[in-house]
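Since every read-out is calculated from the coordinates, none of them should be taken as a lab result. Every value quoted in this text rests on a predicted model; they were computed, and no experiment measured them. Cβ atoms are built from the backbone, for glycine too; each structure is taken alone.
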Structure P
Amino acid sequence: MRRDVFQAIADPIRRDIIKLVSEKKLTVNDIADEFEISRPAISKHLKILKECGIIGIHQKGRERFCTIQPENLLPAFLWIEQYKNLWEDKIDSFENYLMQLQSKKNENG
């Protein structure tokens, strides 16, 4: 099955794993210790993230270390970025509306 970055970030646990690994290189066991789900479930999430190219898993001795490959998050970032102006406009409009309400309240107050 061909997976993509959107499948990787669709699950909240995988998003949490991405956050953890983006902060420092961690072993598979270190990652598993952060969650209250089974190690096989964590392994499945890590497999998906690896297939999507979001993390790399490298063997060093008996440990497997996970590292972030942030360049592979770029397609998701670019897709989300296209909606940034839309949301900024909506927020600005809402902020203006709130200021108008406050102004009317002060006038009538």
Structure Q
Amino acid sequence: MGYAIDRHPEMDQDLGNIAALISEYAGTAIAANKLRQINADVGKLTDFPHVGTLRHEIYPELRAIPTAEKGVIAFTVDDATKTVLILSITYAGADWVRIVRNRKV
């Protein structure tokens, strides 16, 4: 049995911001494709939750992985509850470290 994915309440806003950014310069079809790539990478975390670089200096138990060529998925893993918490998804050089530090869990 894989891990469950839990999403920070602001993650939908993250994805909306990414879609708007990409749509503006590359069109809605490419934005939709990037969101599919991001969601596929999030989905892979159910089976492989311990991927990515540990970044304890930013947030306790934080991991980060690249996504969709220019994005970063920041998340934590709770092995006791078998849950992956997606804290943020950023794109195109957004300051994901600041965003994660400012998110309340």
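Suppose Rg and Dmax of the Cα atoms in Å works out to 20.9, 73; of P, Q, which structure was it derived from? The partial results should precede the final answer.
Values: P: 20.9, 73; Q: 13.3, 43.
Only one of P, Q returns 20.9, 73 for Rg and Dmax of the Cα atoms in Å, namely P.
helix-only ellipticity at 222 nm (-39500 (n - 2.57) for each DSSP H run of 4 or more, over all residues; to 500) was computed and gave -12000; which structure, P, Q, did it come from? Walk me through the numbers on the way to the answer.
Working: P: -20000; Q: -12000.
Corresponding structure: Q.
Among the shown structures P, Q, from which was the value 3.8 of distance in nm of label points 7 Å out along Cα→Cβ at positions 30 and 54 calculated? Working shown, then result.
Numbers: P: 1.9; Q: 3.8.
So the calculation was done on Q.
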